[in-house]
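Dropping the structures in below, format is structure tokens.
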Structure I
Amino acid sequence: MIDYGLDLHGEMLLEEYCDKQPLFEELQRVVMEKLGALVRQSGIEVNSMESRIKAEGSLAGKLRLKGHKYASLLDITDIFGARIITFYNEDVDRIASMAEVLFEIDWDNSVDKRRMHQFDSFGYNSLHYICRLPEEQYYDPEKPELNKIRFELQMRTALQHVWSAIQHDIGYKSEIETPLEYHRNLSRLAGMLELADNEFSRIRNAIADYRRRAQSLVQSGQLEEVPLDLDTFRSYLDKRPFDRLNRKIAAITQAELHEAPWWPYLKVLRIIGMNTLGDVERLMRDNFDDAYQLALFQLGSTDIDILAETVGLQNLCIVHLLKTGGGRLSLDTINSKMPQNETLAEMVIEQASRLEFMNVKR
């Protein structure tokens, strides 16, 4: 063993630590597996999950400074440590509640440093739990000490983690005197990061509220009040509004309908003037029969047996464009500007010109 300049008690603790390395590695594996499974089940998106076992030299330095505080190796609570970094403040609390379910928490030695700030304090903090793995979660009769070892679990946001890394990098400690100019600048930066953390959470909650309101309006059929955007379009598609038209078109040749991406049509709908889901409903109501007639003219003499499930919406858009002045340039909205699409556009216009809806005086 390397001579770290420890007293006899420190050397004994360090020797015990070396002997029990496999035990700490087993604890690390079990804890991270259980935490990872619970986080995945919760659906929380985390920035990272990491863990480490304190290196021998690091533990020796700790023992050299304050080895007298520890009667046994079990008194050292940070030999194994885990850290979960989230994107939002509220997810820190959610992770903490999971940890409380999984582990026994040593509340006397755990600390929520987020709540320790005074008005003029400095620094970015996190939630630290001192935990123990209970037997009901995992027990190995050959390694009963696994359930006695305490370990540290840190939970913080990504911005809190960045600030902690910056503090460490520049060697700044609030209890050490620093020039007032640096102290003021760093304090201002810490305040900005804290504000950003809170604003990210506020914006996420506001967006979630907006989505819930929009979904409620869609479900209740109040579509005039719902702006057309990615979230509302997704909710609208959940109601499968184009199914009836699709089935009617597919029946022309007894074709099968296959999945296809809907999202390109969100841009199309916006370009042709659809601003709300109510506008989309009117598009379908006003053009349903004509979209079917166009499909009948196109497919009636073919044996096509596979169609995209977007066929109904595509024909609705084409009919709308043709009725409102259409032409090749307008059809480029649906079929991107490519040489072969010019021929396709001309063919569609020529076909549609024979149909009743193109010959009705407006």
Structure II
Amino acid sequence: MFKNLARASLRLCAMSAAVFAFAAGAQPPAAKPPLPVAFVYVSPVGEAGWTYQHDLGRRAMEQALGPLVKTTIVEAVPEGAESERVLRDLAAQGNKLIFATSFGYLEPALRVASEFPGTAFEHAGGYRTSANVNTYNARYYEGRYLAGLVAGRTSKSGVAGYVAGFPVPEVIQGINAFTLGMRAARPDAQVKVLWLDTWFDPTREREAALALIAQGADVLTNHSGSTAVAQAAQDKGVKVIAYQSDMRRFAPDAQLTAITQQWGAYYTRVARAVLDGSWRATPVWGGMKDGLLALAPFHPGVPADVVKAVRAREADIIAGRFHPFAGRLVDQAGRERQAGGTMDDATLSRMNWFVQGVSGTLPKP
């Protein structure tokens, strides 16, 4: 009892000391300032698409962490010298975590990071790191395979059109996985590819979509940054499997489903790591099982047996029972590229050839 009384007396003394100190003019401990976090975007945020999904991730991070973070965004930053200037300015302004969300920002991010060792940089889709530059990416090819299954089961012509940005491995993986999925459902299927040589140009995206429709494609997909391909499908009465965002409001009749990117949980996890001092440059290449990709709801017109088959294959991918690049693989020219087994990540990350069933040339990256 006497020990308890002594403890209580000590607590009261400590409280009294704090009260007297405050009365004498001492300031209470300052709240820790929020972590300044910046995002650099290759296009305007818009209402759907690549940048929109990254911005949804930013907003989810803000909602999860509240006053612990304060974010800044810079939109429509071209890859190259301009992105380096923007990254340097953001670091100089005191941002301690910077997300560089386009492939062409990698080299600028590496250069700027060397000048600001106290800032953590996260680059989307990159292939090189440094002490304070990490890379993160999603296994988009998993969703692409499922999209191909949908296309193969629903296309009347057996021809799909694919509007593509640049011929980097990530895009080539997606084209090949889509084709493999489509041909798994329809062995005679053909995927026609048109290149944009840009990530975001709604006018050119639409023109490419219309050209593919004119070549017989009755289902479209894309690896570009706007809603233009989905809107072209809606206007012309063909189907689309949207990419990056759920684009039902832009193509309510045309969209069969969409491969959506989900960045909120990842961005929150990274910011927490910077806040608690545990952040390290550890490359991330996550898939559907990690929650970085998800299929949007299916259009009511998609037959129930198709939905069931696609969901079953999705479950196989998540459980690790199926890999889109497993088994024998043959390229456009009929050359065997893989006799069997499952393609390893190192080989996947260097992919620079098309599988059988792709109609289109592969320009130099």
Assign the value 12, calculated as relative contact order in percent (Cα under 8 Å, 6 or more apart), to the correct structure from I, II. I
Label whose coordinates, when semi-axes √(5λ) of the Cα gyration tensor in Å is calculated, return 65, 25, 18 (choices I, II): I
Work out which structure the value -17500 belongs to, where helix-only ellipticity at 222 nm (-39500 (n - 2.57) for each DSSP H run of 4 or more, over all residues; to 500) was derived from one of I, II. I
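Here, each number is a calculation from the coordinates, and none is a lab measurement. Because the structure is predicted, anything quoted here is derived from the model rather than measured.
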